[in-house]
Structure 1
Amino acid sequence: MSVKMIVTDLDNTLLRHDKTVNDYTIQVFRRIYNRGILVVFATARDFRFVTEYITPRTGITPDILIADNGALACYNGKDIYKKMIPSKIVNALMPRFKLVRCVSTEDAYYLSGEYSNDHWSIGKKATIITDFSKVIEDDAFYLDGNTDKSTLILTKDYPDIRAVTYSDVDLVTIVHQEATKLKALIAV
C-alpha cells in the first residue's frame, strides 16, 4: 500500500516554537510533493494564519487545510466542510465569559481591546476591536475567551456546541459540536 496523504498538526508538531520549519523538513516536503502525496495541515488556528503566514514563511502549501479546530476544511482553496456556530448562540454565550477574546466569522475577527497578538494582523479579514456589547450578526467559526471551569457546563445548555480547553493557557474555545479535526478529515 502506498502513501496517499500525510496529515500534520502545526504548533509543536510541524512548527518549532518560533513558528519556523527546519531546512530538512522543507526538503522532506519537497520529496512528498514530487511523489504526488497530498499534504494536509490540521490545526486549531484560523485558516488565514496558514495561508498568509505559515505558507509564505515555510514554502509548504497544504493541498488540504483543516482549520479553526475542525470547523473548516478546504481542498485546493475550496470549502468542502464547514460547521459554524449560529450567531444567536454566539451572542447568548458571550455574557457567560469573564473576558471574550475573539469571535471569528467568515469576514472578521471581533477582538477584545485587551487581547491581541501578531496573528490578528493577518490581512483579508477585518479586525474589529469591540467590547462585545453589540450583537454579532454572523455565524462564527469559534468564540474564545477566559472563563472559570464552571462555565463549561454551558455545553449542556447548548448541545450543538463543544468547549475546547488548553493545558498551557487559560482559554476556552467554543466551536460547533461537529467541528473536529477528525470529522473534517473524514469529510475530506
Structure 2
Amino acid sequence: MTRRYDPERRERILDAALDVLADVGVAGTTHRLIAARADVPLGSVTYHFTSLADLQAHAFARFVEVRSAQYEQLFEGVHSTKALVDVLTDLVLASPTRRRNALLGFELHLAALRDPGLRALTQTWTAHSRSVLARFTSPDNAARLDALLEGMIMHALLATVQESRTKTRAAIARTLKD
C-alpha cells in the first residue's frame, strides 16, 4: 500500500475540527466527524493529535491566531468614530462568516470554563481585541466596549428577532462617549 503525500493534512484536520466545533459544539465533536469533514482516514486524526482534547486545543489556538488577524483587518481604514461604530455594528449584527466566528469564540470560552489549559487562549483573544479597540478609545473604555460587544453578539446569536441596527449603533456609540 502506497502512502499518499499530503503535507497539508494536519492543517486540513484543524480546519475540519473548527467546522465541526462550529456545527455541533465541543460536546458533539468526535474524531469520526472531524475525519469525515477533513476527508482523511480516522487514523490520521489520531496520528496527528494525542486526544480529542489535544485536537480541540490546537484547533482553538489556530482559530485565535486567524481570528486575531481578521479582527485587525476589520479596523483598517477606520479613521472616524462613525466608521468605528459602523464596523462594530456590523460585527454585532453578523454575516454568516462572522456568525461562525462568534459561535467558535463562545465554544472556546465555554470549553475554557472546564479546561484551564484553554484559558490562556481566551485571555490572549481578549487582550488582543481590547488592544485593537484601545486604538480608538481609552483602555478602560475598550474593556467595557469589548464586554458590551460580546454580550450583544451573544444576544444577537440567540435572538428570534434581530435588534434594530439603530438600537445597536446607539448602544455602541454611547459606550464610546463614556
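Values quoted throughout were computed directly from the atomic coordinates according to the rules given, and no laboratory measurement underlies them. Treat the numbers as computed from the prediction; the structure is a model and nothing was measured. Cβ atoms are built from the backbone, for glycine too; each structure is taken alone.
Structure values in brief
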| read-out | value |
| --- | --- |
| Parent structure of the calculated result 2.4, given that distance in nm of label points 7 Å out along Cα→Cβ at positions 101 and 133 is the read-out and 1, 2 the choices | 1 |
| Identity of the structure behind -25500 (criterion: helix-only ellipticity at 222 nm (-39500 (n - 2.57) for each DSSP H run of 4 or more, over all residues; to 500), calculated), options 1, 2 | 2 |
| Value 2.1, calculated as distance in nm of label points 7 Å out along Cα→Cβ at positions 45 and 77, assigned to which of 1, 2 | 1 |
| Origin of the derived value 11.5 (mean count of other Cβ atoms within 10 Å over residues 5-12; candidates 1, 2) | 2 |
